[in-house]
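Quick note: the coordinates plus some simple rules give every number you see, no bench work behind them. Predicted, not measured: the structure shown is a model, and the values here were computed from it. Cβ atoms are built from the backbone, for glycine too; each structure is taken alone.
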Structure 1
Amino acid sequence: MNKIHLFACVLLAACGTATETAEKKPVDKMNYPETRKDSLAGDTLHGTWVADPYRWLEHDTTAETADWVQRQNAVTEEYLAKIPFRKDIAKRYEELYNFPKVTAPEKVGDLYFISKNSGLQNQFVIYVRKGVDGEDKVFIDPNAIDPAGTTTFGLLGSSKDDRYMAIGVQKAGSDWQDIEVWDLSTFTKTNDLLKWCKFSGAAWYKNGFFYSRYPAPAEGTELSGESKFQKVYYHKLGDPQEKDALVWEDQKNGDLYVGLGTTEGEEFATLYISTGTDGFEQYYLDLRTGVMPNPSTAWVPLQQGFDHKTSISAFEPKSGKLLVMTDVDAPKYRLVAVDPTKPAQADWKDVIPQKEELLQGVSTGGGLLFAEYLKDATSRFYRYNSDGTGETEVKLPDLGSAGGFGGKREDTYSFYSFTSFTDPGTIYKYDYASGKSEVYFRPELKFDPSQFVTEQVFYPSKDGTKVPMFIVRKKGVELNGKNPTLLYSYGGFNISLSPSFSTSRMILLEQGGIFALANLRGGGEYGEDWHKAGMKEKKQNVFDDFISAAEYLIANKYTDKEHLAVNGGSNGGLLIGAVMTQRPDLFKVAFPEVGVLDMLRYQKFTAGFGWTPEYGNADNSKEEFEYLRKYSPLHNVKPASYPATMVMTADHDDRVVPSHSFKFISTLQPAQQGDAPVLIRVQTQAGHGAGMPTSKIIEQQADKWSFFFQNVGMTPKFDELKGLAK
């Protein structure tokens, strides 16, 4: 449970920009669908009446809500259909997206599992080969199982004898997960099927595995009802789910996440209990005694209370110690050795002490330790002996993001991936003995990465705090203050944003546009202090950081208010909702995606209770109610001239339920005083984002960039792009 994630075009002065200002035309007054208001709906919170006239839209399965969604989508489609270059953008995006994609191999005995997408397949196909250089054979093809392309399959882990593999199956983007078991001796599915799992792995032990699940939800509430009372069970292979043994439960507190893991050799079971997405408790149990955990098991506490993050990374058999990553006395984290017979913090011994850089995580493989650090939001990796000696930096190809290196104790090599803003992911094979890397897979692209350059700047926020920001553009782009620019960020939940590739951004970059990513407070880029500076009553710091990023881009002539768009998803959707209601004058276009937009009721749906450590809870106290209401996007919409806005959500999003977006756009449309459109795009048969089929990704991104270019007054040109592929 460890912490959880450029360069050679002809100068534009010589060849001209790939965009041009479109002729300004009168904007038709938008005819938005009528949305019924319920004047009686609302709550009295701490003596204050809070109206909620669109609460009926929280009922996502009613015919009235379905009709409202259909009418809103029709208006959005009518608007998008009139954009003359929409089809050209979709065609170009399809061209860019159509290249082979491969994941790093996962070793199970003498088998290697690799996921591939030939280019435009809706879902990655899982292949298996015998030996690292063996012939690939299809293991699971989701596209054949579900022609609609909305079902995903993921490897959850193999049994210790490498005979069985647990597979997670998710449909239409929902967080709900079925767990299947496959026999790797025959590559066939067994009869084992586990239902109503969510946020669960499969921790193998003996002839079965531990997993987490919820009680079956009431019919009709599967995608919106609160997820309460998660429990841990043990499933014995061959048994029906009804016979699974209950391992852990809390009958009084339903607002807990719980997960159980096992160490590589099944020496210890590790128990994780959390009130949400911040601190957690960590316990362990010595399985070498042969005792099977049950509801009355006395687990050994390693970290109690929810103020810290302490997690067991591995068990080191030579020393007999648990290797533990913790932020106790180390807000940027350290790795310690813990004697299982003496778990008190006073007896913890540093293996990898805290450094100036953030320790993101520690993996093991080949008897070695691999520590991933983050330096100004870019990856650094160091290898160590199992006792923390022999520190050696692993040289990465460039500044970007890397991940991997892990394996079993007896392995002699592993794999890692490297990506940047213009590298979609090169996979390297890493030899444990020599420490040498060799390219295992490098994709063939439909563009030349050397045409683009990335810079990192540090700008002052409102209170003077220095905030880093990456800026990506084509070489030779003139800083004339009029470049179409997209500013993206997240700013929360201790999540770090490091360089990553997005095919869709190339639509912007190759047109001479600019992409900027700001590393706001609330994220994890600089450890727990950076995170806590953007939590709860300090959340306004996050919005100030973002607004300051926009002002920096404008002041330094990257763009201006007429060409600047802002984008964020989930907690980032909250960010966009907040800044566009606080500073509607600062942005030309806004994309709040799958956003948490009703901060007074978010905790009442699905897993929303788990975000209260990050945001607070309006029901708890008047203080929390007041600071949440002060920035809650839904409750701060007032008559104003708002930027062109396309709210984006999905009908199967059971992480951030779509009613957030439904109620926000219903409030925004009658409040819009300007001519810019404020629309909602509701994706069907999709969820929070993960697992969306390629066909829907292309449609969604074509609509997004069409809306962007139309509303910043730029017409994209595609003829100049011929022959630019590397």
Structure 2
Amino acid sequence: MNLGAGALDRVQWLRREIEFHNRAYYEQDAPTIPDQVFDTLFRELQELEAAHPELAAPDSPTQRVGGRPLAQFAPVKHAVPMLSIQTETDTGAGGAEHFDSRVRRELELADTNTGVEVEYVAELKFDGLAVSLRFEHGIFTQGATRGDGVTGEDITQNLKTIRDIPLRLAGKPPPLLEVRGEVYMRRDDLVRYNEKARARGEKPLANPRNGAAGSVRQLDPNVAAGRPLRFFAYGIGAVDGWNLPATQNELLDALAAFGLPVCAHRVVARGWRELADFHDRMGEERAQIPFDIDGVVYKVNSLATQNRLGFRSREPRWAVAHKYPAEEVRTVIAAIEIQVGRTGALTPVAKLQPVFVGGVTVSNATLHNEEEVRRKDVRVNDTVVVRRAGDVIPEVVAVVFDARPVNEAGKPLHPPFELPGTCPQCGSHVVHEEGGAIARCSGGLVCPAQARGALLHFVGRRAMDIEGLGDKLIDQLIAGGHVRTPADLYALTVPMLASLDRMGEKSAENLIQAIKKSRSTTLARFIFALGIRNVGESTAKDLARHFGALAALQGADAAALENVPGVGPAVAGSIVDFFAEKHNSEEIGRLFGACVHWEEHEGTASASTGPFVGKLFVLTGNLPGLKREEAKERIEAAGGKVSGSVSKKTSYVVAGEEAGSKLGRARELGVAILDEAGLLQLLQGEGA
């Protein structure tokens, strides 16, 4: 079947969008959209892939759960994957009825008048962090996060600090038992903790869900030990040597008999009407439940029937989560302010008359971007509907136009919103991304809101390579007013650095030497260090080779820039905008005044020599004797280019151990394939 380009684009966009929000939710504990919006995106992708099997892809987010484990924690391979469950967000009885209909259809009980009702268990859907506990001969030996559903993060020491979790099971547990459950925090516990935190001068926790997720993923178990964390068990993973109970309800009773905490809010229900009754009753009692929930979970009670129903890609057919709608309230917009993010993105923020919603008092709400403000026609003094779901930043859903203040002629008292043309933080020009709704400050080097990110990028190993200047030290330098822009780094002194926390005189001397050493660099590194939007390391090298001197690059227009391989209209536009900003040019002058230098025209010369001129390489897998970065540098030093994807233009694919899909693509296209030895031979000129 030939799928239209528009639909193909939609599938690709949905995958990118869902992966972005997966990372925000699972890896950063900082979701940016309500669950209902995410669920809608996810269902749309599922439906498109189901309607067009040719679109199936192993890396689609529909084939896995959540986000990758953090690098700081050891990986834990789940013996039985920790899958998520499908979500229903229909109001009223719809979610329960839809689920029951699907189950009956799978069990060939589609006729609802047969008199045979399916037996279910209805439980609460906790708003915390899913974990897996491994018990061997009754002893708690390992705890892990869900991670991506297949591999999680080892958080054993943190979980051992939670008093709800027994270190030894009671009774006669099996030789191996993996327990699945949720780490959570009660609301009253959070209030007491925050009162003590404020008294100690510490930052309070934002809400129970963030408090629970952030606590268990601390590198220092003492942090988790100081937080009021709790645990509920709701299922199992791998089991050995145990005759399982017949039902989910009996399984929960058995886990409770082992000494594991199990939530008492559950019922055995027959048919969808009893499920819907439980959903409605828990919704009414939600405010009185001492911990946060965002819905209820329906499961087929019989474990044998669960096995018969099985799974559909990443989700069990025998369970569903029926969520509650996000809470919405009305309030008035007192002002619209502009927030400048660390990447320079300008976000309009509504300053609200404080209102209680979603368990907290809210005084700010995101308006997302200028396009969204205009679409909703949000103005100062408007009465608006504000929504907050879970941990998501509150958002303005709609304007109540009937309540808008008007003059005697019936015209609105306040004009439509207009985004400023200059950055409120630094005065630099605001640029609008072509084809996008995002507006950005162009003063990346000088904007206070972007200072931390700009400085960290500038000192990075692939940029100016100032060893010893990490994020915590940069935070101190910014907070103390010692450094505002990159050029300020070259005015630092040993006595000043030695006065900072954890910086003795020897460390200060070493850092000053590293800063002095960075003054001698290359044009490519300097271009990359400037942090020009859309200009990565590879593009910076291409620009250096093509222009040979910074002055030539600064004077180039978009047409000249697009003559550089790999530079299109978007990249060219970013470069022109960057150098057109007076603040950026002045900062470059300050860097020259600090004696930052390189050999002019070095790029043009290196581009015309070497055995790899005109050759395009792709690296995949692990090379036994060369690090990926070392191989890339040696190829580029020989005049070649390294790309991240295989195409008909690729000259060679260098494949190491565990080479991925790029190797298969090379074989399909007939591209020459080298191992490390073959690459080294070419570098030595033996096979060029």
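One of 1, 2 was used to compute semi-axes √(5λ) of the Cα gyration tensor in Å, for residues 213-252 alone, and the result was 22, 14, 6. Which label is that? If you can, show how the numbers build up before the last one.
Values: 1: 22, 14, 6; 2: 32, 12, 7.
Of the structures listed, the value fits 1.
Please compute Cα Rg over 2.2 N^0.38 Å for structures 1, 2 and give me the label with the greatest value. Walk me through the numbers on the way to the answer.
Details: 1: 0.95; 2: 1.11.
Checked 1, 2; max of Cα Rg over 2.2 N^0.38 Å sits with 2.
Of the structures labelled 1, 2, which one yields 14.5 when mean count of other Cβ atoms within 10 Å over residues 245-252 is computed from its coordinates?
On the way: 1: 14.5; 2: 18.5.
Corresponding structure: 1.
Thinking of 1, 2, which structure, once helix-only ellipticity at 222 nm (-39500 (n - 2.57) for each DSSP H run of 4 or more, over all residues; to 500) is computed, gives back -10000? Intermediate results must be reported in sequence, preceding the final value.
Details: 1: -5000; 2: -10000.
Matching structure: 2.
Computing Rg and Dmax of the Cα atoms in Å, for residues 61-300 alone gives 18.9, 65 for which of 1, 2?
On the way: 1: 21.6, 70; 2: 18.9, 65.
Computing Rg and Dmax of the Cα atoms in Å, for residues 61-300 alone on every structure in 1, 2 gives 18.9, 65 only for 2.
Using FRET efficiency 1/(1 + (r/R0)^6) of positions 309 and 493 (r between Cβ atoms, R0 = 35 Å, to 0.05), single out the structure from 1, 2 with the greatest value.
Numbers: 1: 1.00; 2: 0.00.
Across 1, 2, FRET efficiency 1/(1 + (r/R0)^6) of positions 309 and 493 (r between Cβ atoms, R0 = 35 Å, to 0.05) peaks for 1.
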